[in-house]
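Since every read-out is calculated from the coordinates, none of them should be taken as a lab result. No experiment lies behind these values; they were computed from the predicted model shown. Cβ atoms are built from the backbone, for glycine too; each structure is taken alone.
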Structure I
Amino acid sequence: MTASCQSVSITVPADAVWVSLAQMAAENGAGVFGLPSAKALRLTMGVEELLLYLAQTIPGQDVRITISGRSTHVAAEFEFASEGMDLSALNITSGAAHDEDDIFVSMPLLLASRMTDGFSVERMGERTRIALRVDRVYQEVDPSPAVRGAVRGAVSVIPAPEAAVMVDACARVCGLYPVHLVPVWFRTPGKVVNMVDSGEMGFLAAVDESGATCGMVCWEAPSKESVAFYGPYSFTESPAVSRLLVEELVRTVGRTSVKVVFSHIATEDLSGHGFEPLARVTYYAATGEAPCVLPIWYRHLREDFGASVWAHPDLVPFLEERYDELVLMRDIRPTSGMGERASDASVFSTRLTRELNEAVLRPMLNGIDNAENLARHLAALRKEGFQNIFFQVDLSSGWQAALGGDLLAMGFTPAMLLPHGGQSDVVMFQYVEPAA
C-alpha cells in the first residue's frame, strides 16, 4: 500500500469537547504519513480551528474527519450536513470583506485556511466537504550547467524511469530553460518522483546508448478526457530527441480513453509534431523584463461527438468562433443570474506562483456576492504586484459560466478554451491592465 491511498477517519459531534480527539488523529496521522513535526503541527492546528468553527455554526451535528496521506501532501477532509453556511473566511481577501464582529466569529475558519497550504470546498446537495492540505517538504535541486551535449549512439525512450534519471532530467531543465518554461515543482524533483510513482503524472525520458539523459516530457490529467503536458525538453542539439518524445507521448496517451492532448507549458522543440495552435498567452515577468508569449498547442486523439455547455451571453461570440476553428460541435446554452437563490457568500481558491508572477483563481462556492468578491480578489492581487492573473471557469456549471459577465466587466478577457479541460470545456480568463 502506498501513501497515496492510506487514510484514517473518525466521526465526532461538532463540539469543542471533541477537539482533542481530532487533534490526536491529525497529529498521529500526519506523522505516520511522513510529515515532519512542524508541518504536522500546522495540519493539527488547522483541524482544531475548523472543528471549533463547526462547533459554533452546526453545534452537535456529526462531522466525519478523514486524514489521508497523498503522494505530495497530507489532507484533512471534513464532511458534514449544512445549508447556507458562511465559508467566506476561506477567501484570501476575507479580512477586507468582514467587520470586526464577523471576523471574531469566523476567525477559526480564517486561521485554518492560513495555517495550511491549500483548501478545496464542495457542496453536494445538503452536504459540504472541506479539505485542508499541507504539502510535504522537498529538497531543492541545483540546476545543471546550461550546456547541450551530443547524442552518443541510438536514443531510446523510457517510461517512468528510476528516480535518479528523473532528478537528473529536472536539474537539466532548470539549467537550460528560462523560468517561464519550467514548472515550479521541477526545482524539487522529489515531488516529481512521488507524483510519477503514484500515477498522478506520466513521465518519459530519452536516454542514449551511453546512459546519458537526452531529454524528457511529462504530463498530468486535468480531467478523464484530457491530458496536459510539459515540454518536450531536449538536452542535445538533435531534433530527433524531441520527435521521439512527442511520438511516444501521443502513443502512450492514445492507448487510454483520453480525447485531447494540450500543452500546459510547451517549448520550441514541439514545433512541427502534429499539434495545432490553441492560444497564445502573454506572460509578464516580475523582474520588469519584456513580456513573453507562451503558445498553447492542441491535438485531438479521437472523435468528439459533441456536448452541451453553459455560457454567459457576452461570451457566446468567443465560444462560437473558437468551436468553429477547432471543428467541435457544442450546444451553447446562455446563462446569467436570474435571481435564483445562492449562498450568502462565495468562495474562490487562489493558487499563487510568485516565481512566475502568476495567480490562478477558481470558483468553489456560488454566492450572491460573486462580483464583489471577484473585485476584492483582483484589487488584492494587483496591490501585491501580480501581473499574470487568471480565472478558470468550467462550462459544465451554469453558475460558473455566469461569472463570465462579471469577469468581462472587470477587465478580464478569455485567453484560451481548453476542450475537456475539466468536467466539460474550460475557459481561462486573463486580466488585462487598462491602457494608460
Structure II
Amino acid sequence: MRKQLILTLALFMAVFSFAQKKELKKLEKAVKNNNYAEAKALVTQLEPVLESMDDKTKAKYYFNKAKAFYANGTGTNADFKLALNDLSKVDEKYVKELPTIKKALQNEFLTKANELYKGNKFKEAAVLFEMLYELVPSDQAYLYYAAVSAISAQDYDLALKHYLQLKDLGYTGVDTQYYATNKDTGAEEILDKATRDIYVNRLKTHISPGERKTESKTAEITKNIALIYLNQGKNDEALAAIKDARKANPEDTALIITEANTQFKLGNKEAYTSLIKEATAKDPNNKDLLFNLGVLSAESGNDEEARAYYEKALKIDPNYVNALTNLAALILSGESALIEEMNNLGSSAKDNRRYDELKEQRSQIYKDAIPYLETVLKVTENNVDVARTLMNIYNAIDDSTKAKALKEKYGL
C-alpha cells in the first residue's frame, strides 16, 4: 500500500511539473507575440505554484514576467519598477540573454527619462532615473539625476533621500571628459575616448584632442541638502551638513559660499559677510562674490565701498547686469538729499544760486548713471523698467531726441 502511495504522489508531481512547464511555454509565447495582457494573466495563474518551481523554471518565469510588465516600453512607471524587481531575481545561469536585455532596458529608460526631464515632467523622470540606478547600481550618476529631477519636481523629501545617499556613497560626479575640435565646424566636441581617437587618428576629421576632469558636484549636493533642511526648519542639520563637507574640502570656494548663503538665510549677516570675504580671498575674480559684497556694503550704508565692489565686478565682466543696475541705483540714490535741500530753499538771491548749484549736481548724477543704464538696456533689450528710467533721465537733462526714441520704441 505504501509503495502505491509513493508512486501516486510521484505521478502527481510529474503531472504538476508538466503543467507548470506547459503554462510557462504559453507565457513565453504570449511575450514573444507581444500579447502582454494574456502574458499577465498567465503570470497570475503561475503565481500560486511559484514556490514549487525549480531554479531554472523560476528564472524563466521571472524573466518573462518582467518582459510582460515592461511591455516593450509601453508599461507604466509602476510596471517598469515591477519588471526591474523581477529581473533582479533572474539567474543569468539559466537565462543567457539577461545582460543584453538589461542593457536594452538601460538605453530605453535613459531615453525616456531624458525626454521626460526635457518635457518638464520631473516627477516621472525622477522615478525612471531611480530605476536606472537600481538597474545599474555601479553608475551613481543615475541617482544624482534622480535627485535633480526630484528637486525640480519640488519633491524635497525624495530629493533629500537621494542627496543623503549620494553623500554617504562619497559621490563627487568628477569624470574624465574627452574632446577634440571638428575641422569642418571649428567647434569643440565632447566624445567618448574610443570615438575621439578614431576621429583624430584614423579619419582625420578632428584635431586638438584633449581631456579634462569635470567639476565636482560635492558642493551642489551639500548646498541642496542644506537648503532642503532649511526649508524643513532643520537649521542645525543644515549647518552641520555644510560644516562636514567643508572639513573634507576646506579649499572649496563653492562650499564656503553655500555656508555663507545658509548663514544669510538664518539672519546671521556678520557670519555671511565674513564667509563671503573668505571666499573672495580664495577666488578674487568671482564677480558674483564681489557683487554680493557690494550689496552688503550698500545695506550697511557704506556707499563708497559698495561702489568699489561693483566696479571690481564690472572690470571682470563689463556687461554684468546686476552690478550695472545696482551701481546706477547707487548713483541715483544721491539725488534724494539734493531734492530735499532744493525743496527747503527760499526765494532769496542766495537760495536761488544754491538751487542752481544743486540742480547742476543733480544733472551730473543723471549723467553719471546713464552709461550704466544704457549698457543694461543693450544687454537686456526688453527691460522696460530701465528704458522708462532712462527716458525720464533724458527728459530731465533736456535730451529730448533720446527720450523720444525710447518712448516710441517701448511705447512708454
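I have 23, 55, 21, 1 for P(r) over Cα pairs in 20 Å bins from 0, in percent, calculated from one of the structures I, II. Which structure is it? That value comes from structure I.
Can you rank I, II by relative contact order in percent (Cα under 8 Å, 6 or more apart) and just name the one with the largest value? Largest one: structure I.
Given a value of -23000 for helix-only ellipticity at 222 nm (-39500 (n - 2.57) for each DSSP H run of 4 or more, over all residues; to 500), point me to the structure among I, II it was derived from. Only structure II yields this read-out.
Could you tell me which structure in I, II was used to calculate FRET efficiency 1/(1 + (r/R0)^6) of positions 57 and 369 (r between Cβ atoms, R0 = 25 Å, to 0.05) as 0.85?
The value was obtained from structure I.
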